[in-house]
Structure I
Amino acid sequence: MPHEAISAFDIFKIGIGPSSSHTLGPWRAAQFFVESILKKNKLQEVSEVEVLLYGSLAKTGKGHGTDIAIQLGLSGDDPVTFDVNKIDEKINAIKTNKELILHGSQRIKFDPLEDVHFLYSETLPYHPNAVTFLASYTDGEQLAETYYSIGGGFVKKEGEETESNSSVELPFPIDNANDLLHWCMKTGLSISEVVMENENAWRNEVETKQGLLKIWEVMKECAYRGCQVNGMLPGGLNVKRRAAELNKKLVKERKYTDFDGWISAIRGGGNDFKYILDWVSCFALAVNEENASFGRVVTAPTNGAAGVIPAVLLYYIAFCDGYKHEKIIQFMLTAAEVGSIFKKGATISAAMGGCQAEIGVSSAMAAAALTECMGGTQRQALMAAEIAMEHHLGLTCDPIGGLVQIPCIERNTMGAIKAITASQLALQSAPDFAKVSLDNVIKTMWDTALDMNSKYKETSDGGLAVHIPISLSEC
């Protein structure tokens, strides 16, 4: 079986909220479909396109903006660079004019109400998140392709089972936590150092560091922006944004005009336990309120869990004197490898494994990263990841109205706090006496995912989604 090589930049992707599997993945799938048309030199012959959404993509697609993402992808826009402030303008134009400019050059008739089909009762066997594109040409021929959004923005085309990165030969191939520990013990390298050596198989070290700092820039801008914006979240649930008010309350009269000034203002409030706890929650709320507002975020490893790692990293920066580029890079490399191991051994898709696959994985990633940055050993870092996931096992995904708001936003605060707690426990423990390994908990998580009723896997058919008296027509 070929080794699956996953880069840190596969785990951390810059995109637009609210969901990596229901927004970013379908967006990418639409782009890939257009690329297929371009490869056949048939773009100018396309007369119409239809979109069929299956399973979880259908059931929570409206709340997650799946149809919006697909229209933008078909239009040739990219989630990394597209101006989030122009989303409404572009989507409204398509809806009003009932036409779409495919790849930005081929004008076709397209009515979102008629040409995007939500097949609520149909699920394809490979994965719950499936989308089929059907293009009709002027000569009567058609092109149909099916894509699966398998979590964290990863997309797989039907019939193409091999990961593109699998052909990359890594100096330290890693499929599970035991492999990672083996290489750490054999070389004497830390987790982040092993990961950096592997990243060198794709690019040089300078490029990796620059790329990771770019990821960090998006994370910090998202958190900072989310702490300055008031108002209501879109979608019809009328959820009030809380991060800005909490930020104002905690900062008090301390002034700032930019991110660095903000960090100084935060530090100026001291180190009281409740004060720090409030800030960790504020950081996580800010990121996920931005995510829910179709803002630019980083999958970590998903959009729904995008607030955990920035919150823990900001905790480390603000309260543990971790504001150094080399420490930020170390944090992100360690976190990425843990996320990669979860993807290989289980899933990072809530549609496959419930919210344990998103918040649980992000909490484990953050716990390991914080532990290494705080001076913990490799075993302690992996122990921290295990502790964090162990206490997220069985967490369901039951978004009210199919929106990434309730309970998703608050769950990021819980995941961040658990990550810090798990790290502290690991740092004060001897891993040799631990009864549960990270590989044990990953296997358990996957078994739990397989046993979990499908209604708790991002369908809005169970849990809070059916017990809160809010009509889906409001969303």
Structure II
Amino acid sequence: MKVGLIKPPSILRNYRFINSQPPINLAMLGAYLQERGVEVQIRDFDVQPLDDLEPWLAAFRPDLVGLTAMTPMILAAAAIAQRIKDRSGGIPIVVGGPHASALPERTLREFPAFDFAIAGEGEEPLMRLVEGLKGASLDGIPGLSRREGGAIVAGPPPRRFQDLDSLPLPDRGLLPLDRYQGQSFRGFARRSLRIAELVTSRGCPYACIFCHAQDRKVRMLSAARVLEDLQVCRHRHGAQHIVFMDDMFTLNRRRLAPLLAGLRDLGLTFNCSTRVDAVDPDLLREMARSGCRGVSFGVESGSPRVLEWIGKQITVEQSIRAFDAARAAGIPQIEASIVLGAHPDEEAVDIQQTIALLRRLRPTIISVTTVVPYPGTPLYQLMIDRGLLSPDAGWDQFVFFGGRPSWRTQHFTIAELAKVQNRILREHFFSWRFLRHLLRTVRGVGDVRYYLDSAAGFLRSSLPDQRPPSGGGAGSTLKPPAREGM
């Protein structure tokens, strides 16, 4: 049995300041299938030419093709699926990823080229689908929806692996690693570093309204298993720097201590993401001694009431303490991540509080996005219920940067929020303070080129866009809320 796994091209792949990361999720799925005797190949059309699709199909001749897609990539995934059907209609196609997990039955109704949809973690249902295509029953497969006699049949709810150590390590040899040339994470570009990405946990113990993770359950690889993967990255792939892709890398202190020791022993630097209430001065100093070169905090807002509305469960004071401690620890890259319009009731005074907090935090890097109400999140339903978002909004609008969304918040259009976004980003990245930071931290000519390319790309992308919003008739179906300027 042969299975081809595909990542479709991202809408934002040509933006130099957008992260370019290999699909470790597909490398994990591939390893799981290979362990059970399935031949696997992966194509990442973010970095490989889409014209290679048909020649690859002819050469590999897969028995099943699987595509993964976040919401803004679902249209590209469907287009690839249709190309496969047009060439060889007999190849069954399954779609997974966040969009299909949120809307499995709607995804099959909306895109006829998909034969199956998998919600949740894909290892078990994908393997059972492979077995079903060889003659086993497709009934009762958790998380699998399928077409049957013109109807869509949904299986039981998806199951989650409780013991992640029982899964094989991702097979990065399935990925075109030499093709990833941009930044892996903001401030960490492959022009100066040999970078490897690791996923060491699944889930989140919190339930912010704009996030897919709502069950508050976290499962983690053991420290021993993560260290095994670090050894592979260091010795087999020549990695110098590790990007930990977990939402909360510092959640489990007991697990963290041997990981930091292992990073020191291997001579690896790293960066990670976490929460401001999941660090303290001692931990940050130990992270810095162990090679931490960057930490990203989800600050989201400087308004206490907005933080409460979105379920963030942090305070402004905690953000200030975390940034002061990270700076005192000597971590070079300290990022603040902000969401404008994170709750529909956010007003101008809340945004001003966010701007004031950013000035107090003095992050070296900032990520400022306008709100994206992804399907499957409480925010998505809240904005539909309030008439701020049409259920027919085009899926290509659901991007954090450079899109033309048709939704709005109670007090702002997305265009108004985008103006604030651009102003905050320009004031930060074109300031003398940021220039001084660059002079202290650049690792060579490669870094200089990376920052120049990122700046040029940002300036081009932030030019006014007069095109109308795409997809559906959402603009005409919204209830007009009261307008309030900045």
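Throughout, read-outs are computed from the coordinates displayed, never taken from laboratory work. What you see is a predicted model; the values in this text were computed from it and never measured. Cβ atoms are built from the backbone, for glycine too; each structure is taken alone.
Values computed for the structure shown
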item: Distance in nm of label points 7 Å out along Cα→Cβ at positions 328 and 376 from the coordinates reads 2.2; which among I, II; result: I
item: Computed 24, 14, 11 for semi-axes √(5λ) of the Cα gyration tensor in Å, for residues 112-175 alone - originating structure among I, II; result: II
item: Structure responsible for 22.4, 66, with Rg and Dmax of the Cα atoms in Å calculated and labels I, II on offer; result: II
item: Relative contact order in percent (Cα under 8 Å, 6 or more apart) from the coordinates reads 19; which among I, II; result: I
item: Which of I, II yields -11000 [helix-only ellipticity at 222 nm (-39500 (n - 2.57) for each DSSP H run of 4 or more, over all residues; to 500), calculated]; result: II
